[in-house]
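K.L.:
Structures incoming, each one as structure tokens.
Laboratory data are not the source of any read-out in this text; all were calculated from the coordinates shown. Keep in mind it's a predicted model, so treat the numbers as computed, not measured. Cβ atoms are built from the backbone, for glycine too; each structure is taken alone.
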Structure 1
Amino acid sequence: MDERLTLERRIKAELASYDGFMGLYADDFHGNVIAMGADEKFETASTIKTYILVSLFDEIEKGRASLEDMLTYQRKHVVDGSGVLVSMEPGAVMRAKDVATLMIIVSDNIATNMMIDYLGIDTINRCIQRLGCRDTILHNPIDFEKYDRLGTTTPRDYASIFVRMARGKLLSPQSDARMVEILKKQHYNSMITGNFPPVYMDPDNTDDVLIRVASKSGSMNACRNDGGIIYTPYGSYVLVMLHKDFSDAMYYPGHPATVFGARVSRMLLDQYLALEGRFVL
């Protein structure tokens, strides 16, 4: 790491009092990368849903799936947790693109199981490996009674998806753009945006100093994660933060992982804006 990159030392100082471990990968698209614990393996929780989305579009490009295919919500897909389908009875029929959108923007667990059933775990994992994410795997569908894990990934693997997607070089410019538009509708990104100045996030702001985020977070007892592309007036950058080894397993908005993640995210944003589009001069 370049010794001039004082931002990394500031992040380490910020995390010195954190009761947990954060792995981080950030790329400003100007050759400046901040990587801390980037090759550590973490439980994915719902961040695996980004990989499932990519697999869907990969299958579409190969002509083996379609966003217009109709998927049926079946009893075998039922699982507790996040989303809206848990409030509905099985039987609903939806387009694949609607199921995928629910899977991402409200992290719908039932929609995720529908998509896993549609694509197949082996297909999803082959796609992940083909994209070079060798430390990432989807272990099983979501079932909290049968399984105590969902997926495994690293900050480097997860960030590589967003870096290539932002450049239009993951699958194709067209597919990457469509996935970004879905990810921009994300409802849960407080780890990335929690400390951003509200004026930057206000869609009614007329000063054009707006920040948009295309992201996917995930939380389970063992982890708190977030990652995505941050769009600013000076360009975009990628940030991934994965957490483990904290003592408080409860989920609540002020969880230390979310608090410290939001602080680190704000540090990166301030540096990026101050240097007008990069982490280092």
Structure 2
Amino acid sequence: MLSYRHAFHAGNAADVLKHAVLMYCLDYLRHKETPFFVVDTHAGAGFYSLTEGYAARNREWEKGVGSLLEQADLPPLLADYVVLVRDALGVGLHPAGRYPGSPALIQRLLREQDRAVCFELHPADFTALEENFAADHRFRLLREDGLGGLKSLLPPPSRRGCVFIDPPYEMKSDYTTVPEYLAEALRRFSTGLYIIWYPLLGRKTGDGAAPGSGGEGAALRETLLRFYGGNRCAVELRTAAADNGVRRMYGSGMVIYNPPWTLRGVLGESLPVLASMLGGEQGSWDLSWEGE
């Protein structure tokens, strides 16, 4: 669906969670000199203004990254993420500054020997993606379906890589196509690091869903955990009440295949802080680790 624009949600609580984890995983891959390969299946524009345009309408970033920018004492994972965001935004949300989306985070963490492929279907966002990253020889930018394009890219020559899957889930078919394409990706590259994000949606009054069930996102989580038998983890961050009679996102989560072993302790330290800071009394979190 080409109506979705991530700029409306740039810097929100979901971005904080998935971008901090993506940053950590890529930094972990940097520990070895061997090149690594990154695929971003739903890249978006790469950078987003928070003070004008779409992000300034609902200002979701204020209850996301904006809350972190005001804090001086944060766990290392969040502190490192804030340093990177501050560098992109400039001092005091300078108008010239822009929030770094996943391609921008990838760019900051790639070394000379590493490579990335970013997919984006929306014509306006792809134009912006080209403007932001076409000059970087480490990037290949494709206006194609990212999930469909995975097959031709895997496995990478170095057998080291990270696949970041972050669909909008505006179409219910996304919940079924993600596992379908993952099946083929894993057959080709079972040792890769895969990060799959999903939303947690509150039930709409009268829709018959169980309160706090998380809707299709929670069902996708269970499918993905059963789907892969290797090392995997599931992490969720909830920042609002689940049962409010409105079908809206009250949190989000990720399933990660072959996660860095150090990520468990890092998340255990950071998730309680995020839940309290971004959700207050309604904030909560979960972390499960399987396959070890």
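K.L.:
When you work out mean count of other Cβ atoms within 10 Å over residues 35-42 for each of the structures 1, 2, which one comes out largest?
P.N.:
Evaluating mean count of other Cβ atoms within 10 Å over residues 35-42 on every structure, the highest lands on 2.
K.L.:
Let me ask something else. One of 1, 2 was used to calculate relative contact order in percent (Cα under 8 Å, 6 or more apart), giving 20; which?
P.N.:
Of the structures listed, the value fits 2.
K.L.:
Tell me which structure, out of 1, 2, gives 25 once percent of Cα pairs over 26 Å apart, for residues 11-170 alone is calculated.
P.N.:
Going through each structure in turn, the value belongs to 2.
K.L.:
One of 1, 2 was used to compute FRET efficiency 1/(1 + (r/R0)^6) of positions 27 and 139 (r between Cβ atoms, R0 = 25 Å, to 0.05), and the answer was 0.35. Which one was it?
P.N.:
Source structure for this number: 1.
K.L.:
Given a value of 30, 21, 18 for semi-axes √(5λ) of the Cα gyration tensor in Å, calculated from one of 1, 2, which structure does it belong to?
P.N.:
Derived from the structure labelled 1.
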